[in-house]
Each structure stands twice: as structure tokens, then as C-alpha cells.
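Each in C-alpha cells, the structures are laid out below.
Just so you know, all these numbers are worked out from the coordinates, no wet-lab data involved. Since the structure is predicted, the reported quantities are computational estimates derived from the model, not experimental observations. Cβ atoms are built from the backbone, for glycine too; each structure is taken alone.
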Structure P
Amino acid sequence: MIRKAKLSDIKYIYKLILHFSKTGEVIPRSLSELYEHVRDFFVYQDKDLVVAACALQICWEDLAEIRSLVVSEEYQNKGIGLALVKACLQEAKELEIPRVFVLTRVPVFFEKVGFVRTNKSELPYKVWSDCVRCPKFPDCDEVPMIKEIF
């Protein structure tokens, strides 16, 4: 079941992000940052356990980012990640945000829902503020992609 995250989900989201940040798949996030952004997150819950999460963070009046997409290994390849991304895109549409971007190492996944590759220079400089926390900085291997909602 996909739903908006609650404060009680943060410890699970934190563990998922911590796990995948160790493999370099996502940027680490502190607990305080997750609590501050709890309203950005959707989660996938199986019984009483949160096994996947994804956030839609608003950057500006016309731009948002999909970030921190994490799916527990045993739940991967079941469409959960895709469903979470679609939930974020639906929320962007409801909020009337015309463009959503993602920085990813798996562009094929995001192409499935209409994202197209773009140049980093097309994104505002503020977008790159998280990059300094990435273990791969400054040798970024992420692909910037964007989707026009309207």
C-alpha cells in the first residue's frame, strides 16, 4: 500500500536510506532532515513494515525533484519503485508544478514514466547544493532527467 509518510515512518525511511547510501545509490540524509521533510515522502507499507520510500521535494514555484527513492532488496522488481514515482508525479500535478527532475544512475527506469535526459546546466544551481554530501563529489555519475507535467 502506498501512502503519505507519517512521523512514525521516519525511522524506517532513515534505515532504508542509510543502507542504500552505503552502496552509493542515494545521498545520505540525517534524521533531522527526514523529520523536516516528512511531508515530502510517500512510503510503501507491507503489513506493518515500511519497505520503500520516495520523496517529492519542491524546489521552486515551477520545479520539484524526485529524490531518495529506496526499495528494500526483497521488494525490488515488483513495480513498487515505479508506483512511488507515479505517486510523486501525481502530487506534482495536483500542486500544479510544471516540471519535475531527478538525478539518477538508472535513467532507463525513469524513462519508463516519461523523463528525458537533460543537461545539468538546465537545472538551477541550487539543485546541486546536496552534491557536496555525495561520496562521489565532484565526479558525479548521475544523469539529470526532467519531465514536463504541463
Structure Q
Amino acid sequence: MTRKRIALVAHDARKADLIAWIGANIRLLDGHLYWATGTTGQKVRSAHPQLEVTPLKSGPLGGDQQIGAMIAEGRIDLLVFFVDPMTAQPHDVDVKALTRLATLYNIPMACNEATADMVVSSPLFAGGYTPRAADFNGYETRQV
């Protein structure tokens, strides 16, 4: 098994859903490395102590940016971000930046349980799949 480096984020109204999803998929998730924003990380560690979870700052206090930086540095293989689409988030710009970086750097991102299920049940999750690396040469060499 190739150990994946997985970022876990959940809005307050979705934290219990993320914990339940992890429990339902613990066999597939055990043995990987995790980073999680503040309270989400604490709750995951408490509910699933067998997982190696490194807690970061709370999302509104910079945790989203910490994960974004890890994505930009190539240190995250999967973002699982259970989003609450029904509640306005005071740090919505941080959330958008995080999802933008996952898209830009071509890493899988699951924003709900159905997508997360599809990702972890795929044979690509257990295998050595490496997404095509993002190529920014055109952007970096553009004339300004």
C-alpha cells in the first residue's frame, strides 16, 4: 500500500458527518497520514485514535492556508473537505482559495460523502496512482 497524505477539513455542521464517514471507511483509511484543521483534527483524533492525525490551526485562524501551502508544496495527495453549503462561512475566501489550489495542483478533492466514497473505494486509491503534475511553465515564462 502506498501511504497517502490526506488533508481533512469539515465545516462545523459537517464535522459529525466526516467522523461517521471515517468510521465507515476506517479499513481503507487506516495506515495513511493525515493533517486536519483545528477542531476537525481534535474530533478525528478523539474518535479514531489509530489514525496519525496532525492538527493544524483552525480554518478561520489560518488552517485552510496551512493546508493550501502543503498542497502547493506537493505534500498533500487528497483533500477531503466536507462543506456545509447551507451556512455562510465568515472565512469563505479561505475556503475558495483552498479548493482553487486543489484544482490548480490537480489533487483529488472530495467535498461530500458520495465523492469521498468514490475516491477511497477506487483501486487507484490503494495503488500507486500519481496524478499528472501541474505544469506552470507557460504561466511562469509569460511576458509581463
### Message
Ranked on relative contact order in percent (Cα under 8 Å, 6 or more apart), which label among P, Q comes first with the largest value?
### Response
Q
#### Entry: mean count of other Cβ atoms within 10 Å over residues 7-14 from the coordinates reads 21.9; which among P, Q
Q
### Query
Hey, helix-only ellipticity at 222 nm (-39500 (n - 2.57) for each DSSP H run of 4 or more, over all residues; to 500) derived from one of P, Q reads -12000; which structure?
Q
### Message
Given 0.95 as the derived value for FRET efficiency 1/(1 + (r/R0)^6) of positions 39 and 111 (r between Cβ atoms, R0 = 30 Å, to 0.05), which of the supplied structures P, Q does it correspond to?
### Response
Q
### Task
For the read-out distance in nm of label points 7 Å out along Cα→Cβ at positions 23 and 119, a value of 3.4 was computed from one structure; give its label from P, Q.
P
#### Entry: mean projected area of the Cα convex hull in nm² - structure with the largest value, from P, Q
Q
